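The data blocks that follow each hold one structure.
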Structure P
Amino acid sequence: MIARLSGKLIEKNGASSAIIDVAGVGYEVILSAGDYHHLLIDTDVVVFTHHHIREQAQELFGFSTPEAKKLFELLITVQGVGPRAAMAILSIDSAENVRNAIAGGDSKFISRANGVGKKSSERVIVDLRDKVGFAVGSSNSHGSLEPFGPSGSYGDDAVDALMALGFTLADAETALSAVPSDLATPARVTAALKNLR
């Protein structure tokens, strides 16, 4: 799978795709509106990519940050939200503001995306609210206001491991709050699992 491209942006097509030259090979990448406008032709770029394979097509969706890519990959797990709809959601605003809207339960914000109706936006909130971290300005179990900090789902491997096992973000963080943070990740996960029993 193609997970990252580093090369020169040589062409923009339409309003959402660009071609990145990597060692003489041109990769067409679909971008969010924000990334499309910020990335400049004839400049060196690094794009984090999601390689989407369907029966009759393969597409590369590109992101300027790994956090945006992770949010996209969460969005496409929601029933009824395909890659194009997920990219439309990420085109509303910055990935951080989209993530914050999901964490804050703002379905009206999500429904501003082209092709995303009320039901889909509400499903995004229900399915992902506990998975994206805390809204900026809300207090979590560690008193931090940073959604991607040590207690956020993108900043802590132990939290990610517990969520991969099926626990919610809130449960994972609560269980880890009683575990010393200087332990190795496997030890923290093991200790947290005892707290979750």
Structure Q
Amino acid sequence: MARRKPEVSGVQVVEAPLARTVLFAFLLTFIAARVVVFLIMSRRIPDLYLHLGGTHIHHLNYGIFLLAAVGACLLLGRPDGQQRRILAVIYGIGLALTFDEFGMWVRLGGGYWQRASLDAIGVLTAVLGIIAYAPRLREFRPHHWYVTVGVGLLVGLFFVMLVESFQYAHHVIGPRLREIEAGAPP
């Protein structure tokens, strides 16, 4: 049975288990979407894209509809227990499908393999991870701050190394990804 947290200024505090459910669904969906798109573009599996009137409906649209449905359920209903867990899963899926194509909706076009999409996924993963696992700021003790600074330095180092690896990969893998995308189904 889900525990409700006390309300603070009329806003209910997020429960860690629900935030962890969102994070897990988000990561799993992002990985699955990337794998499926790569397999379709490289023609290793059939074209599963939805086409309406010759227009390819991108999966960010599915995500937008899922996010709208979750919002409506939360505003118009009073979900509890299992319903809240299901909505948390749907919310994580909707976030992943929408932000996986972040670069395309920010730049209004372009290729699927845009760096902006990966950056958005990285930022959202970090935010969801903090919401899911960090204690509230007023509960922080000195050891929490030490760990926060240490993890922050490690994450900063990771992103520096990640940028370097993306620059390398851009030169090595980039031409092949553009070739796959050019030969992909419409």
Structure R
Amino acid sequence: MLALIVVANPSPNSLSHAMASAAERVLVARGYEIAYHDLYAEHFDPVQPTGEDGNVGSSNVLVEQHCLELARADLILVFHPNWWGQPPAILKGWIDRVFRLNTAYGYPPGVGFEGVPVGLLRARLAIVVNTSNTSAEREATAFGDPLETLWKNCVFGLCGISNVMRRMYAPVSGSTAQQRAAWLSEVTTLVENSA
């Protein structure tokens, strides 16, 4: 079983990284093969040079590795901060380049790009963990929680993964060491109960 773990936070000392590492420890103990990617540390190139119809292959070796691992993954975990109700640009670029045609989704024979795509991913579960400085209540009431829609409907749902668990931990700014430890414990338990 392959678990794909993707972290998109420019600070290697971030809570996102700590949570990803906690998840990795659980999954290694459960016998998973791990594909762990820190997009900033890898200098992942987020710029997709073609349109949707041309995004079926890449000369970028790292992009191809990510695509192969995404297609093989049984479990996908993504850790990132909430920036302006969105993932960081590097993670959006990762989606653009890796969740590509004939890897993450496709079209039935005779159906063009105006049709409804079908999901191709085999993963049974995706877990998305966000950190934020906006409380969950304000995120929902003021902004409509755009990350929930993005991950559940626009990315994973479209690509065939209907079981998506998303957690947001906030506000990180001003949080105590005890609060961050409690959040890490929650993520550990979430992964233990899902793996």
Taking 52, 39, 35 as the value of Cα extents along the principal axes in Å derived from one of the structures shown (P, Q, R), identify that structure. P
Origin of the value 12, where relative contact order in percent (Cα under 8 Å, 6 or more apart) was derived from one of P, Q, R: P
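Bear in mind these aren't lab numbers, they're just calculated from the coordinates by the rules spelled out. Since this is a predicted model, take the numbers as computed values, not measurements.
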